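What follows are several structures.
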Structure P
Amino acid sequence: MIEANAAALYFPAWRDVRIRFRDRDLARIPAPWLRCDSRASVLTGAPRAATSPINAMRNYLFACLESEARLALLAQGLDPTMGVLHADQRNRDSLALDTIEPVRGDVEAFLLDLLEDREFGSRFRRVTERYLPDRRAADA
């Protein structure tokens, strides 16, 4: 419950974060992709299956971190599914999620630096749009 309350305060702060695309590519980029309006996916209504570039990058970084945490826990002989802070749930490595909490801010700082330093091209869209439903009507 504490984490959910903190998230309700934290994620709206991302609304001001922008992703920069090359000027020549802007006409091909859906307007909702230029900022981080919502943490929820238009596909699922939840953070999984991100439908914006910023959330997709965030999900990817945390999936990599969770995977590394899981491997480190297994290497130490610990069960990554037995959480302390995160409740145990089927098909979830709750202890791995617990262990990544202290570095969550570092990962988000990395992403913010990346978004500030990098300009993306339309290739990003070509790679991701095949996983999305046809939203041309919604973009119009």
Structure Q
Amino acid sequence: MLTEAFRHLWQQLPVEEREPEWRRNQRLQAWSCIALVVAELREDAPKVPLGARLGHQKRETRKPYMSELRFQQLMTSHTPEELVQRLRRALALIDKRGVSVVHLADDIALWWREYLRGISPQPTRRLGFIWANDYFAATAGYRQDNQ
């Protein structure tokens, strides 16, 4: 939040009239989290969600880039700091490449909505479901071949 680049981003976002200060502060925190994580990416892959990329098979080990245990930990991040730390580690595992910037930003925004307001009553609209569905769809393609 203390950089010129973030100030420029923040100024470009639409202003909601009569928005209470507490809500504006929440949006500021969410956007700073998005900017912090998205800035880690070195290469955009327009249609590749994070869950799918983490589930892709590494050539050398024939295992997913992120283990199921670490993936579950990512999905159960309880604080913004924990989310940012785990997302940065996840991006490092995939060499900070091959993920859609738009999908990643949407995922972080959804995490914030769930963090502040609770999860959706529709399971398919929950971040955990979306990430797990993408991750296990990616692993299913090569795990069947290995068995």
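Before moving on, here are some points about what is shown:
- A value of -20000 for helix-only ellipticity at 222 nm (-39500 (n - 2.57) for each DSSP H run of 4 or more, over all residues; to 500), calculated from one of P, Q, originates in structure Q.
- Read-out distance in nm of label points 7 Å out along Cα→Cβ at positions 17 and 105, computed value 1.5, structure in P, Q: P
- Comparison across structures P, Q (criterion: relative contact order in percent (Cα under 8 Å, 6 or more apart)) gives the highest value for Q.
- Identity of the structure behind 51, 30, 29 (criterion: Cα extents along the principal axes in Å, calculated), options P, Q: P
No value in this document is a laboratory result; all are computed from the given coordinates. It should be emphasised that the depicted structure is a prediction, and the values quoted were computed from it without experimental measurement. Cβ atoms are built from the backbone, for glycine too; each structure is taken alone.
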